[in-house]
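*Asks:* Read through the structures below before going on.
What follows draws every value from the coordinates through simple rules; no lab data is involved. Just so it is clear, the structure is predicted and the values come from calculations on it, not from any experiment. Cβ atoms are built from the backbone, for glycine too; each structure is taken alone.
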Structure P
Amino acid sequence: MKTFMGYRRPDGKVGVRNYIAILSTVCCANPVAEKVARKVPGAVALLHSHGCGRRPERPTHNMCLKGLGSNPNIYGVVVVSLGCEGTPAKEVTADIARTGRPVELVVIQDAGSVKAVEKAVQIASRMAQEAAKLQREEFPVSCLMLGMECGGSDALSGVTSNPSIGVLSDWLVAQGATTVLTETTELIGTNKILKKRAANEEVARRIDEVIQAAQDNTHAALGENAARSISPGNMDGGMTTIQEKALGCVRKGGTSTINEVVEYGQAPTQKGLVIMDGPGFDTESLSGMASMGCQIMFFSTGRGNPVGFPIVPVIKVSSNNELYARMQDDIDINAGKLLSSDVSFDDMREEMVDMLIRVANGEPSKAEKNEQGGIVCLWAWSKSL
């Protein structure tokens, strides 16, 4: 079995990065969290735009904040709270503490922003010194959870880059790892295909449930234009309908049995291929998969999208040669060569496995090299577009 060098966590998970997270509980605390991260090497600010007015989705957001702070790539967490927000900062801190990670809460209203920054910097600096002592150890790839995303797609995404990620997913599942397929709005029309791969009747029922909800919400919002609910860039890239896009999107999941369907940002209880109910928006998908525990993500693109994620390395796969030639600084792997050379999907799998192991061992992805860390963007509604 293939192995990688990772960081052992107290809860039994394994990280491929060793960050100190400065976790803002509300958008009002973002400036303090950002200042702290800038002052501490190895610290990463997890900022978001969510505030007290978003009551209906607050339980989902609270779960995601806890999940982000508990991601295996995090050594320790400084939770930065304003003090009067709706997010239960003490509860989020306590939930993260249950994973065994070092975590402390700093409340801005206790002493003001300047003193909050000073206190948080002291805490984060101490955690960073402790984290630096931790050594990488050898682990089997079965310890990995891989997130799979496609964004800025074109007509070739479902022909080259998505199925290439699919063969990687099948390989990882065969090794005992976990892979995550999401973007429920981009699964519309694939119910029958996916249900045939369900591990049991309950999983089949959940596949139907989440896809139907996405379809109903799309129709409610867009009416007769629902079938064309794809971006202008998708259209410029040769796509025509959401069903066409879905038939390409679903190929990221390979051919493996679907063992579970989870809510947005929810950690799975099963290994193998799982579906996370989520939107067809890139940053929201990345945020949800990071919250559920993914340590690495593969991101297929046909039009080009350089965005990464603050605490998870994102590996970009282009669908065509022209994109790769234009954006080589942003693309890690070119699947477009499948159409212009003798390269096979088996060859692509081997290239992707090699890249996966190298990045898991610490080699930065292009998004990391370019500091395209992206932002935390949580899905606003658990059953919306």
Structure Q
Amino acid sequence: MKVEIITLHNVKNYGSVLQTYVTQQVLKELGYDSEVIDYYREDLIEKNILQNRLNSSSIFSKNIITRMIGRIFIKKDIKNQSKKFNKFISQYLKITPKSYYSNEELKEDLPKADIYCTGSDQVWNGEWNNGIEKAFFLDFVPDDMPKIAYSASFGRKELKEFEEKEMNTDEFSEKEVTRLLNRYKMISVREKSGLDILNKIGYKNAENVLDPTLMYNREQWKKFAKETKYANKKYILVYQLNTYNPIFDQYIKNLSKKKKLPVFRLSSTSYQFIKYGKLIYCPEVEEFISYFLNAEYIVTDSFHATAFAINLNKKFACIFPKKFSERLNSILQITGLESKNVTETKSIEAIDEEIDYERVNSIIEKERKKSFEFLKKELGACYDKK
């Protein structure tokens, strides 16, 4: 049996490619052949990336000089990110031979499969996706073909006003969203808040499951990781996606000074060299895991980095970003680690608070088994002709 997956596998982000990889591995364990649809949002098409990043950057969009400087940095980043992430994708992921650039193109040349799956990550976050992407709702799949969603995310507690307005247009009304979701045999979402959103728009039979990266345990990630030259060095690892946050910046400075440890700043964007710490620029995806495994402390505003810190049993602090923080709140709530959400620069002690990882690991293992069984149930429901 073949499963076609549509997800955010090509956004040049470590968490995105790793969740896609594990999704395929779990499906393989369940006895399914899977393929990721090589689908590109409009802003991820290569010719559009440079301009979109310049326009969205708070640093480089200020004036003509900063835009010129930005072009240099962003062109370098696009080249290096493409090299590293494309290498990983070609080595670890099974992708459709054809690339698709619109929902209509998918309708015209549908990849053949027995089951179609909306994968994980922020596939249903209209703001993150620059509008509602019908393809991520499997709109291109005929009504009579089986559809499921595994660990999909809205990325927030509730739909933004502009999304609700868009849903009320003739093209994409709330009724239309409900119709699309009701075509799914079963749905699972990554956050509990996703269940609330689904209930609000009329879909009642969804389940809350783990992010795919948490379906691998610590030992599996250790086998996957590729050792770096800093494996025997003590350091504070920083993974910061939202680069303007004074609380975050001051916190790592205070922590580094108190612990007398260097800061290693992991990033696929070169302009982070201006930030505090030593920039570890665009490492291989396998090395990304190794940096987490060997860190003394981890400070992050990223959902997947938080998930890895917990899964790898590290001391960590999570500083919520202004947007889409519900994702981080959800994983901290599941594991009972809400105290790791740092809100003040003085809260250095929070990172040293003892974590009962025996208890946390037990929770994750229980959720892992539940998630595995629900995915098995989702796939099995596709054989039900009712």
Structure R
Amino acid sequence: MNYLAGKEAVVRRIYYLDLLDKHTDSFRKGAAKNIALLGPRKSGKTSIIKEHLKNVNEIIPVYIDLEKISLNPENFSIEFIGSVAFHYLKKPLKEYKKYLTLEHLLKLENELKGKNAFSLIKAVENELLKIKPNQKLLVESAFRFAEALGKESSKKFLIALDNFENLLDLNNFSQIKDILSVVNFKAENVSYIPASSSIKQSLHSLKNFECYEIKNLEKNEAAELIKTIIEKADQKTIDEVFALSNGQPFVTILISEKYNKTKDVKKAFLIELLQKNNSIYDYCSESFNYYYNRARGQTLLKTILKAVANGELRLTEIAKKIYRSAPVTKSILERLMEVDIIYKKDNKFYFADNVLRLWVKLTSQGYEFDDVPDDKILDEVGKEL
């Protein structure tokens, strides 16, 4: 996957890296505006942010994946502080797991050389000894840690919050309610760069941020990418790859690579899309579960998505297909639009991601395979595209 990760954002990488460079330079000089990167899954946000952090000078870069960190206040506070301390002390990766334990953090007083920063670790320890810890105080201590450490060491921290939408799950705890009010986004020596696939939700939450949305590739941009993978790609091949990938860099790369073996664009796409454990199949499966979970689903969500996958429909048509009233159906559709899996245009509902639409449509019809299907089946499925 390293090969893919390097190419996911290849075409527009320089533009977004330049934006981040300018932001970090302003932060270094004390005049930074808040900035966020938004875009669909596999659009290249993570690889862009990681490359930027790798090249940061004079500032301590911290990468936190909020899809992997614990999201209950007790463990979150330990793991967040641990991640900041780990990057500040520039420890080797093999030691990272130690920094996710309170026991190890309590041994860092001399290494941190900051009384206020270490006092926040002690504050977390004291709360966790209580029968009912103050969950808001725990999270506040976690976010104040980098600020305190920065002041005492005269250092600045650049903290990337990848999969930012997951941070909002902390709002489910009654003592917190509004996690963003806990974070000081105007701290002098800490700057945050959120990255998120939940575009609508993040735009609503990050109103004081300059949000840049990574969109799919234009046709000419996709053509340049395709030509780096398919030698002597003719216009017909480029058009076919673009039509099926819809300009998604990740999908464009995978179709192009598979084409080098099949010499047939449609077959290359269908094998990647429908054979289990292939990259596009896994991407669609993970994306479907991601959106389904973000929408806090019920069984009707899947039924609606299968209906929309088979063709754009009006509200009344969807309600009829799922045997529910229009108001009930409208409420579910609004949840699906909120998490960016579908959108509404001219009173009809559409999948935002056409590759995911085809995966839902075809797999719900039984077209998924453990092994490479034969040409006869591929020709049969191809008629459904």
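*Asks:* Using FRET efficiency 1/(1 + (r/R0)^6) of positions 204 and 252 (r between Cβ atoms, R0 = 25 Å, to 0.05) for the comparison, can you identify which of P, Q, R gives the largest number?
*Replies:* When FRET efficiency 1/(1 + (r/R0)^6) of positions 204 and 252 (r between Cβ atoms, R0 = 25 Å, to 0.05) is calculated for P, Q, R, structure P comes out on top.
*Asks:* For structures P, Q, R, which has the highest computed value of Kirkwood radius over Cα pairs in Å?
*Replies:* Of structures P, Q, R, the maximum of Kirkwood radius over Cα pairs in Å occurs in R.
*Asks:* Among P, Q, R, considering only distance in nm of label points 7 Å out along Cα→Cβ at positions 140 and 276, which has the greatest calculated value?
*Replies:* Between P, Q, R, the highest calculated value is found for R.
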